[in-house]
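There are structures below to look over.
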Structure 1
Amino acid sequence: MKGSTLAMNKNKVVLASFCILASAVIFSACKDKQSTGLEYARNMYDPIAYNPDQPNKNFKNGQTAQTPPANTAPVGFDKYDYPNTKDGYEAAGAALVNPVPATEQNLISGKHYFTVFCAPCHGEKGDGQGHLVKIEKISGIPSYHGDATSSRGGNMKDLSAGKIYHTIMYGLNNMGSHASQLSPEERWKVVMYVQQLQKIQ
């Protein structure tokens, strides 16, 4: 009986101590309205590294973001040397060759990317009759086959791989650039599929 009374008293002391401690923490937190309270792992909120727009005393010009050294390129960046001009278009058409192997899998991938990014305007068959053309009444989208002509001259069915790639890269007329949506390899896969559509009679 005496042991159980002693155990009950210990439990009451522990509970009372916990309540006093919790009350002290709560009241001390409410004391200063500007205080954010205790923070755990503050360095997770305030990184050691500089932000790009912060001043930085480690560089002569005092800026964190620096101009990259000459003749360097970001990791994974593929340089495209043909400007968005008529001459650039013609040069790309004459010089560029599709580096992606002509395999069944690459053609299937090209069809997928074409369906997602191109077919809404150009149509599933490349006939210029995509669902946006029908809904929005957009005109002037040529077919890749038949006698349709390009706004840059020549028949659409005769466009070279380089000219198709250049157009995907920069866009043309109402078509915007798809360089940010498709990687260089994906663009070449689309080119491969478009060249299949060019063969349709």
Structure 2
Amino acid sequence: MNKKNFLGTVCVAVALSAVVSACGDGTSRSAGWEFSPNMYEPIAFNPDQPNPNFKNNQTAQLPPAATDPIGFVRFDYPNTIEGYQQAGLEVKNPLAVTEANLKQGDALYQVYCAVCHGKDGNGDGPLTKDRKVNDSRGERELEKFPPPPSYHRSSGAKSTRGTLMADLSDGQIYHTITYGYNAMGSHASQLNPEERWKVVMFVHELQKK
């Protein structure tokens, strides 16, 4: 028997053994041998299972006090007017003003902010204008959002908190992006902390107009 025929015979024998071993005898509830059970039967404890390795017998443990998850950036200013004002005084942009950071801030602003604030910061984004859609329900008006104040210093526009839009500080802009305010929702899930700071940097460019 040559090598090719031998290997073929071995493969057939293995396959036949697997089929036979997996077949029941009509009386047993066994499903036969499990293939690689560790791939779908985890050895580790599930979070909601009792665990004798801990004093409280719980698998899911609270993290140690004063610790942060990997990649988490702490922002210890509450979502209050006092937190906003304090952040405005104390929080500074940790990123250097570079061409690359400004370019990325511009790109992020156009995606997440320009729909309301406008591509140039005039407060004339597409969501502030009359819009219609024509679909299976016919032609109908879409919701229009109130236009936010312009960032431009030349406009002299004030925010609803009383500060000139052109005078908003690093911390005030960052606080607003993180928590949202009025019709603007929080963008913390869309922009990570570094991205928020790049947007803050670009907004300062718009304030100069």
Structure 3
Amino acid sequence: MSAEMEPPPPPNAASLREAALAHVARFATTEQGLQQALVRRVRRWGVRAERAGAETTEIEGQLQALLPAIDEIVRDMVRLGALNDHAFAQSRSRGLTRSGRSRRAVTAHLMQRGVEHETLSEALDEALGERHDAAAYENELGAALVLARKRRLGPFRRPDAPEPDLAAHQKALAAFARAGFGRDIAEQALAFDPEEAEERVLMLKSS
């Protein structure tokens, strides 16, 4: 094999730690998110190594050998305070709510990002209010109004649009349901006065 075709050297704990520091400096992420990013980095090395002639078993062996180091790097980032799933969940839940996501959709998003159930539940209660209390209700209604404005529904329908008939109303309710909003929230959002609806949206986005 020529020198040009020699497989590149695999990452090591030191280079992966540097990559982790760079990643958390650039991106808001979770423990799972960082772990996946570092595994992808090793797999990208594996693709280059395979193209240079390395055996698949050798590449997979390197990955398996580095997994404990990756886990330790993630724990180290937590100890340093560079990773905090609770703070991530709080911040992301507020941002997603302001963008028109229901609590159910926010929950699904954070679960997909690897936030554990207990951490997720506590963060949502602190950021959006405990389920079924007044703060949670106001945040959910505000998010529904943001969605209504995006979709030009209810109080945000175009001035020249006809008054919605039963079919149009059911279609609007279906849009809210697909976004994870309950029927009562959807009905209230659709029935809002336009000026008050706009005020509610502005209040949510500035909170």
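Values quoted throughout were computed directly from the atomic coordinates according to the rules given, and no laboratory measurement underlies them. Being a predicted model, the structure only gives us computed values, none of them experimental.
What to note about this one:
- When helix-only ellipticity at 222 nm (-39500 (n - 2.57) for each DSSP H run of 4 or more, over all residues; to 500) is computed across structures 1, 2, 3, the figure -23500 traces back to 3.
- Among 1, 2, 3, structure where percent of Cα pairs over 20 Å apart, for residues 85-140 alone as derived comes to 50: 1
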